[in-house]
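Asker: I've put the structures underneath this note.
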Structure I
Amino acid sequence: MGRILIVEDESGMRGMLSIMLKGEGHNVETCNDGVQGIERVKDGDLDLVITDLKMPGADGIEVLKVAKRFLPAAQVIVATAFGTTENAVEAMKLGAYDYIQKPFKVSEIKVRVEKALEKGRLLTENIALKENQRRQYRLENIIGKSRVIRDLFQLIEKVAPTMANVLILGESGTGKELVARAVHGRSKRFDNPFVVVNCSAIPETLFESELFGHVKGAFTGAVVDKKGLFEVAHGGTIFFDEVADVPIPIQVKLLRVIQDRTFRNVGGIKDITVDVRIVAATNRNLEDEVSAGRFREDLYYRVKVVTIELPPLRDRAEDIPVLATHFLNRLALEQGKKITGFTAEAMRALETFHFKGNVRQLENMVERAVTLTEGGLIELQSVNTSVDAETREGIDFDREVARFERRLILRALEQAGGDRQRAAELLGLTMRSLRYRLAKYRLDAD
């Protein structure tokens, strides 16, 4: 049921509408002129405003304008006397949902009210969804209070609204994708796609098709036209994660897209124009890659218009307590545990640990400690167990290779939408080889 305001100077009409809508279960308020109506609208918390057009003090057009300003999701229906449709048309141009002519049928007003409320509900859900998306991209998702993190916040705020391509440098686990999302989220492209290209997970033979798409029949297995990631990202941002892994032949084509904003899909004969912002990241020294001939120098300067360098966690140890507490709160909630913090000894152990895997490694250690903890505080023993496990895993070659291979398979399956044949092609494997690995890592049931 809706919260409805009736703004009407005729008492009979006002009373009739109020009784009828209350009978439908709605919460109804009334105002007997436009001035009162405007004041009530400014207080908010309404789903629908029904206002007469001709009233003393302030007319329905003024009520409408204030409603559109203060109640973005609320709908407005204007009521007009017979023969004054010009004013009704003006109201529609200003954003009114609908208009009704007096006298009107009760059944007609009931239908229009329900439709207006339904549109308002959909709009409210859409606004909430966008706010949730915006929250995901907010700088608050980058946790820290150190000077280097505060400087990072300022740089993102300065760079994000521009059109400049961005290169993000940092060791594995420092949060490069998180920064890329923050750049996109603070830009004017926020409402448009943010597309991730996992460069290390795409076989060279399929790279061109993944980026630029293909037409039906372009190669064996191309049974339908397929949009590439550049087309999907049109109007938004495309993020090249581990850009150093882009093959040299693809680097040439990527350079053209950056320079001309055009490309041709595989097997296509027409140029396709796109508007995308490039954000790239790598944990390698791209200057060394250029010197070694593995990365084109002209592309290097195109992607590094602005460079953002992320410090390793060991260079911002003062952020470890903040990050550890953040991970603890989230993970304890996920696991349904009432853990309120760390003992002083446990926190000191974390602060003095050398995190080769940076923030990602810290998160893994906190997750393990939360899993092992039964009481209200994470104690030194749980942290030490996590430290020992991380140290052992750091030198267990077979375990690390298995983890990496499993992640690649899951990523390929996700990109292929669950299509195993397509996933095998992405990985450069035969179906038999993929089936073996699915069974090996107990993924075949999924």
Structure II
Amino acid sequence: MTDPVALLQQYVRIDTSNPPGDCRKAVDFLCRILESAGLSPFVFGARPEKPNLACLIGGTEEPALVLVHHMDVVPAIADEWRHPPFSAVIEDGFIYGRGTLDTKNLGIAHLCAALAAREAGTLRRRLWFVANSDEEVGGGEGAEYFVRNLPFSFGRACGMNEGGTGLLDAFGPGKFFLVNTWEKGPLWMKLSASGKAGHGSRPSVQDAPGRLARAMARIAEHRDPPRLTEPVREMLSVLFAHGRVPFDPSTLGGGTADAGRLEELARAFPEFDPLLRNTFAVTTLSAGFKPNVIPSSAEGTVDARILPGEEPENVAARVGEMVREFNVSVEIVFAERPSGSPRGPLFEAVREAVLSVYPDAIVLPCLSTGFTDSRFFRQLGVETYGLAPILLPRAELGRIHGVDERIPVDGLLEMTRITQAMIDRWNAGDEP
């Protein structure tokens, strides 16, 4: 089988930092591997430096399986790292480098597992390998362009992408694999205040910076009441069946007492807190140019993540009501509805594949607080889940987009094994 470790090292050494997000060398690298296996990858994009790749690995039947990852990575400041971020050094059993967890690792696991399945002759259903650019800045020239300009059809298909992972001791002792079946929707808002400029020695309650600051403080302190959405109810049902939560979520109907039980759950397992409510984070503030001058305007941004069933416009309107007394305007600068896919045969193939490597693991459907390129594939009709099937301690998750991003060598090999097991089970399954 193609060596995942050597390939990931080569892949990480291609700097695809976004911005600028030039993925031409990454596509060339992937095409060379695919072409050497006798395959014919198809490459297209909005601009030459933002290419996307699709390649049919094999199979003829439907539903197809589409394996998706993105080639671009967030920038890294080399002086902060233990090793240069694009060196892919191996030390103490880890490969260090930007993209080792997000998501070049997933791309290599997909690629090696797909090629192994092709070589073994086990592909009954069509298997696609997809690599997108531009994900780290929203995917407009990546997956969004890809699905809108796809020159062929996947037909009936399901997809696997990023968005979930394996975690140690997430809900008590044990191994937990969180499969992203739903994602909260992003709602980014700009709040603006305007007024009269003046001398810093003569402040007024009408000063723009002060009004904005009070509005932002109210938003930062606000907590929506908890409520249970169907994706989280499904997640809790699995945990209840394994004795990991103290109540059956099917008994919750939404009353005051139920809200109290959900708050207790969030205190016991902080990971649940943002899954039970819309969240609001103050992310930027801008005003003024001199300490003794009151500026005539001030603005800031809020990053809200909204639950399934919410509409961005309605949430933004509620924020507007929340800060109305401060005479601050609220403008949506970017928004996406929550997106998700129902649990189906592919989820079972994923669960069985994980258990083939980790027999004592608990595999959960989950609602992700972030958003991924999966939303574009779901719009295309491809039911898409997210899982990078690697088991990590919680502390390692902080390295994603952080300093000294790294992946255990053994973890990469296990990812590849799980991915190949998933492909095998998907092809062995009955017609959905």
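A short reminder: the numbers here are calculations on the coordinates, not readings from a lab. Bear in mind that the values here come from a model prediction, so they are computed numbers and not experimental data. Cβ atoms are built from the backbone, for glycine too; each structure is taken alone.
Asker: Compare Cα Rg over 2.2 N^0.38 Å across structures I, II and report the one with the greatest value.
Answerer: Details: I: 1.31; II: 1.06.
The structure with the largest value is I.
Asker: Which of I, II yields -9500 for helix-only ellipticity at 222 nm (-39500 (n - 2.57) for each DSSP H run of 4 or more, over all residues; to 500), as computed?
Answerer: II
Asker: To continue, here is another question. Between I, II, which one scores greatest on relative contact order in percent (Cα under 8 Å, 6 or more apart)?
Answerer: Checked I, II; max of relative contact order in percent (Cα under 8 Å, 6 or more apart) sits with II.
Asker: Can you say which of I, II returns 19.9 when mean count of other Cβ atoms within 10 Å over residues 355-362 is computed?
Answerer: Numbers: I: 19.9; II: 14.9.
Matching structure: I.
Asker: So if we calculate mean count of other Cβ atoms within 10 Å over residues 11-18 for every structure here (I, II), which label has the highest result?
Answerer: The maximum falls on structure II.
Asker: For distance in nm of label points 7 Å out along Cα→Cβ at positions 179 and 259, the calculated result is 3.4, so let me know which of I, II that is. It would help to have the intermediate numbers written out before the result.
Answerer: Numbers: I: 2.8; II: 3.4.
It traces back to II.
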